[in-house]
Structure I
Amino acid sequence: MTQTPHLPVQPGDVIHFLVTGLSVFDFPGRGHVARQGDELTITPELITASWDGSNHSWLELADNPAAQLARYGAVHFGIGPYPANTDD
């Protein structure tokens, strides 16, 4: 039996995007390209849409900037509202 990995975010939590360009599916079959400064409230549908065929979710990386650097070459998103002190 395959075990579902733990996600650092749950429905109701907010994530923010630090750069433009990450494709985000917020509902199965429906998505958009996140832009710098976007904030997204986590929903059960977003979590469902985030899983890939290998039983991994991009949301697993929400609290791990080093893993985002390794996967994407940049830190794309983080937990909480968009930081007020971030230069655009």
Structure II
Amino acid sequence: MIEINWGKPLTFVVSEDGDTQKFTTIEQARYWLRKKWPVADRDREHAIEQVDAAMDCLTTVDAARKAFVSAAKTAGFRPERASADMVAAF
């Protein structure tokens, strides 16, 4: 399998204890959405659809990243550091 360029890694605080997770590949984002996501909601489903479509070259990776960030927000994750693209999304 060829890894698809995900762009700059996204790091989120994923627990109340301050644990962080860095998402460096679209494959890692897909795994988390399917296997480790703490909530099953519409944003998660949309993110899964967008990530799968980007992996099949049917949409842009940027669209998948935006959907992933939106799902992270509704899951209660918060950005580790406030980068310009993360601030815009949150």
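We did not get these values from a lab; they are worked out from the coordinates using the rules stated. What you are looking at is a predicted structure, and each value in this text was computed from that prediction instead of being measured. Cβ atoms are built from the backbone, for glycine too; each structure is taken alone.
Before moving on, here are some points about what is shown:
- Among I, II, structure where relative contact order in percent (Cα under 8 Å, 6 or more apart) as derived comes to 30: II
- Structure (I, II) behind the derived value 0.7 of distance in nm of label points 7 Å out along Cα→Cβ at positions 50 and 66: II
- Test item: helix-only ellipticity at 222 nm (-39500 (n - 2.57) for each DSSP H run of 4 or more, over all residues; to 500) calculated as -4500, pick one of I, II: I
- When distance in nm of label points 7 Å out along Cα→Cβ at positions 18 and 34 is computed across structures I, II, the figure 1.1 traces back to I.
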